[in-house]
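Student: Next up: some structures, all given as structure tokens.
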Structure 1
Amino acid sequence: MKFTPAPIPGGFVIDLEPIGDERGFFSRMFCETEFGKAGLETRFVQMNDSYSANKGTLRGLHYQLAPSAEVKVVRCIRGAAWDVILDLRQDQPTFGQWFGAEITAENRRAMYVPRGFAHGFITLRDDTELVYMVSDFYDKARERGVRWNDPRFAVGWPIEPTVVSARDQGHPDFDPDLHLR
């Protein structure tokens, strides 16, 4: 695997390094040793699957507070999505910065979402499916969200969303007392 640091410290884009022959190819999507050597999380407790029927479906920006803060490794297995990480670590100079990358079934790229970051994506094709490994169990009491179009962060989504849940639309403007406690 090739780990390319995102412009925000802690985030990574992960590319597979397939070994191919006339049958196709083989590649690891996760290796505890390689993740560990790169300084990344090696313990994952859940694997989630997210399917979106329509292009323009936006999900996020979601995260969990400590002690349930989680690392995610997100990969597209069907279709295409633009995946976003948003730094919510107030003690870092990169607080409020975001980074996005296209992840597709064809490029087999994954996004590494560190603890303290919100995560979201918008589908770029119909019938898009993402799978992601998560390092901590879902904790409803510590679940939080940043509205996808909060002007404080001005995430530059590549297309206008056509489907956004009422829950994701309803997140208030960012307030550290509300979002980080």
Structure 2
Amino acid sequence: MNLQSDDFELFAVPRQFAQDRAQLDARWKDLQREAHPDRFSAQGAAAQRVAMQWSVRINEAYQRLKDPLKRASYLCELNGAAIAAEDNTAMPPAFLMQQMEWREALDDARGETALDELDDMVQAASRQSLARLAALIDEQKDFAAAAQEVRALMFIARFAHDVDAKHEQLAQ
């Protein structure tokens, strides 16, 4: 194992958006087993510290690879297309209008049925966005457009969180 390897190299998977979650899970377990600090107890404290660093590195890589949004963002960054979500919030007008409509619908939602309908719309938008990301990254290799799609998906994910919070609020 090399600390300088990117997450895909570390997990020995192709550098692409589409990933087999079961394969990632199995590889994570194998890597954790190899790097577990207890395996190095006979070699002293220094070896255990290095093993702990490896364990942390493996967990960080796993968190990025298993989450489609984090994985897409990471792929964009690796290919020179910075997400820069804090600095670049420009979105297409149609997307912004949709966000405003969703916000208004969330503010107006008074019952579980309205929230469920809104949640269904948001989940559908998320699935469509993930499909666009797969095409942009794996097929078209258009990482600049993928970065824009990642920023849109970040908006969608934040809104989905707000819908969940309103669900919880109504349940109380």
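Since every read-out is calculated from the coordinates, none of them should be taken as a lab result. Since the model is a prediction, treat every value here as computed from it, not as a measurement. Cβ atoms are built from the backbone, for glycine too; each structure is taken alone.
Student: Upon calculation of helix-only ellipticity at 222 nm (-39500 (n - 2.57) for each DSSP H run of 4 or more, over all residues; to 500) from the atomic coordinates, which of the structures 1, 2 produces -1500?
Tutor: Considering all the candidates, the number was obtained from 1.
Student: OK, next. Quick check on the output: 14, 26, 29, 19, 9, 3 is P(r) over Cα pairs in 10 Å bins from 0, in percent, for residues 47-126 alone, derived from one of 1, 2. Which one produced it?
Tutor: Going label by label, the one that fits is 2.
Student: A value of 24 was derived for relative contact order in percent (Cα under 8 Å, 6 or more apart); which structure in 1, 2 was it taken from? Don't jump to the answer; show the numbers that get you there.
Tutor: On the way: 1: 29; 2: 24.
Derived from the structure labelled 2.
Student: One of 1, 2 was used to compute Rg and Dmax of the Cα atoms in Å, and the answer was 20.0, 63. Which one was it?
Tutor: This value belongs to structure 2.
Student: Out of 1, 2, which has the highest value for distance in nm of label points 7 Å out along Cα→Cβ at positions 39 and 135?
Tutor: Structure 2 gives the largest value of distance in nm of label points 7 Å out along Cα→Cβ at positions 39 and 135 among 1, 2.
Student: Figure out for me which of the structures 1, 2 the number 1.00 belongs to, where FRET efficiency 1/(1 + (r/R0)^6) of positions 63 and 111 (r between Cβ atoms, R0 = 41 Å, to 0.05) was derived from the coordinates.
Tutor: Computed on structure 1.
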